[in-house]
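Laboratory data are not the source of any read-out in this text; all were calculated from the coordinates shown. On a predicted model such as this, the values are computed, not experimentally measured, just so you know. Cβ atoms are built from the backbone, for glycine too; each structure is taken alone.
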Structure I
Amino acid sequence: MMQWLVEITNGIGTSGISALLIGLMVFSVSAIFHGRKVVKERPNNRQYLLAAMVPLLTGTSYLSILLGTGVMELADGRIYHIARWIDACFVSPLIVLNIVLLLGPLKGKQAHLTTFMLTAIILTMAGGLFAGLQTDPVIGWIWYGYGSLAYLGSVVLLLITIPKAAEQKNSISLNQLTAYRRYASVFVVLSLAFPVIWFFTPAALGQLTLDGEVIAFLPFDLATKVGLMVFVSGAGERLQG
């Protein structure tokens, strides 16, 4: 089985495959855990729905890499895990949206700011996607810079602009603001690891092998897409309880 996976994953060895299998197993369990809560119609099932979608989508991207479907070979011979960055374009906004919902339903100015922030996050991930697709290093770094600027904008909106707008609403409680700030800060800290790891992947400096890339991303994928979602959805249920 392992040998067959090595043959179809385009350059990933046994250590990388083991990391993908571990991730796939944990994401599957997490999706089932949150999915059961949605089926039971918990009071906060909207956040449990998002918490279930996140590992489900990321688990699908891991499966596609494992089976060689979400992998492509570029003109320079480099193997690129395009599924990872397509996944990030969808999943990262869902993670942040789940955190924003701790502030309550999206209305008025807060809804507009959230839409702007989610757009910036999508552009951040698109920058990483396009950077990885380049065979010209200069163009790749331009896209990396583009994504970094978009990320900076999303952080300002997430940590400063949106909570400031929320404070102006009489319906927002101190507990909601505290929970939001806590998990928004955790997300920003964890998400900083992804561009740092990308910096050392074969798409950039090339200090990491494909196995090393998969192994390096795994703990941060688990932290943001499983661990953080467990805490955020649980906090949302307590705030509404």
Structure II
Amino acid sequence: MRNFREIFAGVLFLSVSALTLVSCEDNDPAPLQAVADVIVQDMKTDAGVKYGVYVYAIANYDIKSAKVTAPGTGGKVYQLTATTNKQQFVFYPQASDYTAEMPAKGDYTVEIVSTDGETITVKDAVGDEKLTPIVIKTAAMASQKLKTTWDKVTGADAYAVKLYSENKAELLYASDYLASDVVAYEFGESTLGWYSGKMPVANTNYVIELLAVKVETGVTSDKGNNLQFVTLDSKTIKWE
């Protein structure tokens, strides 16, 4: 999963193993293939918790454009944008995209157009399951390590911890998925998970982000690419 953490810097990780590149004959190019996931994400506001959708799509060829259409007549259309990898497109919800109501339940249609003009359509089901908002209990430095604690979120299948620059423009660190019974995580400069050349600087502010995730109901394999809901909380800390 680590190779594609950048696409889900705001949320989780993506595994390219979901794409099996095959062809009928050895000399034939593989057909256009793609996977996509539509995930509900929460946001805490003064008016209460609101909900939006995060969408990622990945193909085995460079993508020209990608969009997702919500279910129902006149379903909302979300335009995905390119990442640093031309085979990955994503939709990050902005504040105006969040609403007090959960996003529409049902099959979301993702249309992907390659740079060669070939089109493929995939669907992803979104349910109405959600998690109680996660809250960081403590986030403190000790012995040059940052330890974060939280209370268990009922129904969460896993947790993850990330470290960003103070303005959240750059992701420096991301843990692997943590088991559903874990309620604390500690990492330092020697812990696996840092991006190359992205080590913290002493006496500098960073943002620690904590996530809890719920897998789509009925999914028993490839869970990382079939998420239903993500709840997150963040806090500014000083690296010492």
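In terms of relative contact order in percent (Cα under 8 Å, 6 or more apart), which of structures I, II is highest?
On the way: I: 25; II: 18.
Largest value of relative contact order in percent (Cα under 8 Å, 6 or more apart): I.
Using mean count of other Cβ atoms within 10 Å over residues 186-193 as the calculated read-out, with 13.0 as its value, let me know the right label among I, II.
Numbers: I: 16.9; II: 13.0.
Corresponding structure: II.
Out of I, II, which structure matches -24500 when helix-only ellipticity at 222 nm (-39500 (n - 2.57) for each DSSP H run of 4 or more, over all residues; to 500) is calculated?
Details: I: -24500; II: 0.
Attributed to the structure labelled I.
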